[in-house]
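Each in structure tokens, the structures are laid out below.
Every number here is computed from the coordinates shown, using simple stated rules; none is lab data. Not measured: the values here are computed from a predicted model. Cβ atoms are built from the backbone, for glycine too; each structure is taken alone.
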Structure I
Amino acid sequence: MSGQVGPYTPIVRAGDLLVVSGQVGLADGRLVDGGLDAELPRAMANMRALLESEGASLDDVVKTVVFLTDIGDYTRMNELYCEAFGDHRPARSAVAVAALPIGACVEVEAWAHVG
């Protein structure tokens, strides 16, 4: 993980659950260039790194929430999301929001079960 944007804990263990705070496309302390096509893969890589730091993987994710600043990106987000998760399909919500921290166009949070 290449930093965080605010005063929060990036990943928290609660019993058999890992809760991953919303991840944006940060690399080297700044938002990657390239919009959704660059930001979502980077956000997922950051999430993967956080999960791995706790001995988990994307395969352990049971629920995600994807926040988009443009719901018009929904179809492309689905393509990139499927690339990140492969055949694994956690439960998911996707919502449009007015804005995200540091000008990001996408943010992803997750819950993983590691029991």
Structure II
Amino acid sequence: MKVAYRLVAADLLALLVFSVVGARLHGSELGWELLARTFLPLCVSWGLVASVLGTYRTGAWTTFLATWLLAIPLGILLRQALLGRLAGPGTWAFLVVGTAASGVLLAVARLVAWRHARPG
């Protein structure tokens, strides 16, 4: 599998894990609603930002970091807006914690993808 496809798969898996773990920690049910309200806004924002920045053309860590720092807060704000919670008291905490936690998951997933993409 090409490296770019591995990176896309790793990033999406990390965002899915982030969404599922967050839902479970907050006592939410897992299902299509979770995907629609949390995972989908993150994927949309990730895809848009990655397309603009060319995240998968080079696979460079600097582009990945820029994508993470722009796409995750954008996805969280999109989620909060869709749920009518944009001005809610938890939005800023969600931005900080969500961006940090997703960054760890994304970085680990990227490292695993890179390791398995290299021969030997």
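Structure data summary
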| item | result |
| --- | --- |
| Among I, II, structure where mean projected area of the Cα convex hull in nm² as derived comes to 7.6 | II |
| Entry that produces -25500 once helix-only ellipticity at 222 nm (-39500 (n - 2.57) for each DSSP H run of 4 or more, over all residues; to 500) is calculated, selected from I, II | II |
| Structure from which 2.0 was derived, distance in nm of label points 7 Å out along Cα→Cβ at positions 56 and 72, options I, II | II |
| Rg/Rh (Cα atoms, Kirkwood Rh), for residues 24-63 alone from the coordinates reads 1.04; which among I, II | I |
